[in-house]
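Asker: Pasting the structures here.
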Structure P
């Protein structure tokens with residue numbers, strides 16, 4: 001780009017109008033005192049030069065914030081490296097770019113009250129996308145964050161949300177397991193403190209009770225490490241288990257590792273299902289049966305909601321993807 005093609009800046013407007021940069025800024029932002037002559041000179045200079053204020057500068061002048069905070073509440077200290085978080089963060093950045101906003105990541109502890117107060121006091125934060133929360137977290141949300149916070153997962157009275165219909169996706173996999181003759185199905189669920197973990201757990205317990213089958217639940221944390229541990233617990237506690245359903249592909253891959261190490265054949269002895277349909281699930285051996293999870297669409301919808309688009313509890317569909325493990 002040549003000097004003639006470069007977009008003129010505030011300093012050039014001030015120089016053309018014969019005023020200080022501070023005066024030009026006050027006139028163009030509509031904030032602060034300036035004489036009628038200065039206002040006319042600055043506006044005329046801006047028009048002549050084709051001046052367009054930078055979106056970040058405009059937001060700073062209007063005190064609207066310059067970034068979206070993606071805040072993830074979790075017990076794990078490495079949660080910001082989790083594939084779900086990185087996928088969601090990239091989608092949030094894409095949605096924020098058109099608004100001239102940046103994105104920042106922050107892990108919240110389970111008791112996040114103090115951290116939420118700090119975020120509320122940070123004038124650079126335009127909006128918040130919250131994940132990993134529970135209902136009390138939403139109820140304790142600072143008043144100044146209400147109306148500019150959206151949740152990925154379960155929403156609240158004053159917090160709109162976007163989520164995947166995990167109960168339908170995992171429910172379809174559970175029905176497939178039952179239809180294929182599995183009668184002793186264990187579930188490796190989500191963390192008990194996570195609101196989003198309740199829907200798949202409810203789908204599982206409803207099916208087990210409706211069919212008169214035993215309820216076998218081991219809590220998980222969406223990691224392969226916990227999947228390996230959970231599989232060993234299932235084998236020790238309920239050795240006649242013939243299927244293990246999980247609520248994440250990472251957990252399911254850990255389950256497959258532990259079953260393989262124990263000499264258990266999948267799916268002949270025990271069938272396994274996951275959730276998320278990550279790329280690795282299609283190429284592992286045997287290929288993992290799972291259900292789709294449109295993380296990017298959900299994160300972008302939550303971002304638009306946090307920025308003011310009207311939405312109430314939108315659920316994105318999840319469909320089963322049947323492969324070799326079930």
Structure Q
């Protein structure tokens with residue numbers, strides 16, 4: 001898979017594999033919380049990205065040869081520029097912290113450019129396909145791939161060591177790549193939401209939470225009823241895909257308290273829906289771990305932070321923490337049948 005002495009098809013195939021691997025691991029890292037293996041996913045993503053940079057000198061030779069030919073190079077040039085911007089933004093976020101260009105963070109640029117890379121890469125591959133040959137699966141190729149992979153991993157370790165030794169912000173990143181913001185101080189927690197959502201105007205006095213189960217009549221709970229229910233308090237970390245995390249003390253009602261005993265649901269799921277239509281499904285067995293929070297840090301949730309009621313989902317990324325919860329229901333559809341990321 002690694003490049004030969006004369007850069008060509010092997011280099012292109014290697015780059016294609018690295019691009020696919022970095023995109024896949026990036027989205028896995030984007031979606032998982034601090035779970036077993038999450039650190040390995042982050043290391044794999046960083047190593048694959050540095051592998052692309054290590055192949056840049058060989059690819060530049062190929063690009064130079066191509067530019068001397070009479071071909072259309074618009075897609076290829078755009079791919080190189082967008083990919084370089086994505087890699088640069090990713091390194092900046094990983095080493096120097098949550099820096100912003102205007103109101104846009106380096107991480108947001110990294111993700112946005114990575115999304116744009118996909119159609120450009122597909123268009124480039126369609127125009128100039130690289131066919132796999134039997135010789136590409138040889139022992140020699142495997143040894144080259146392992147050597148190159150080891151070199152990229154050493155580069156990742158070296159960059160991490162330098163970042164730590166220099167005391168740069170990147171040394172304090174969480175496994176997810178996020179940086180701590182405002183732990184214990186709700187007033188400094190960023191106000192963010194999924195890109196399709198907006199902050200609704202909700203009057204707590206008129207708020208109604210609807211609870212639906214197939215085996216029981218539906219019920220409605222007012223905001224005051226939630227405040228006087230079996231209230232619990234717990235510390236939990238919200239880790240936003242925007243690149244920040246914050247540990248806060250949350251107060252509210254456990255989901256299994258408002259739902260009651262669920263019993264054997266045969267792979268059923270709990271559906272939590274926002275007033276905006278934003279929806280996430282959860283395994284039924286997680287009911288005791290989930291909380292309908294009304295307070296953060298001892299004060300009522302602000303509208304921007306999901307008030308009057310938001311979901312607290314410890315161990316999951318921020319997009320699982322549904323804001324402005326209006327409906328909670330139980331049905332037989334498995335939780336894993338939903339898209340990995342919300343579509344609205």
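Asker: To which of P, Q does the computed value 1.18 (Rg/Rh (Cα atoms, Kirkwood Rh), for residues 154-201 alone) belong?
Answerer: Q
Asker: Looking at structures P, Q, which one was distance in nm of label points 7 Å out along Cα→Cβ at positions 18 and 234 calculated from, given that it came out as 8.1?
Answerer: Source structure: P.
Asker: Follow-up question, since we're still on this one. If Cα Rg over 2.2 N^0.38 Å computes to 1.30, which of P, Q did it come from?
Answerer: Corresponding structure: P.
Asker: Let me ask something additional. Quick check for you: by FRET efficiency 1/(1 + (r/R0)^6) of positions 162 and 290 (r between Cβ atoms, R0 = 41 Å, to 0.05), which of P, Q is greatest?
Answerer: Comparing P, Q, the top value of FRET efficiency 1/(1 + (r/R0)^6) of positions 162 and 290 (r between Cβ atoms, R0 = 41 Å, to 0.05) belongs to P.
Each reported figure results from applying straightforward, stated rules to the coordinates on display, with no laboratory input. Every value quoted in this text rests on a predicted model; they were computed, and no experiment measured them. Cβ atoms are built from the backbone, for glycine too; each structure is taken alone.
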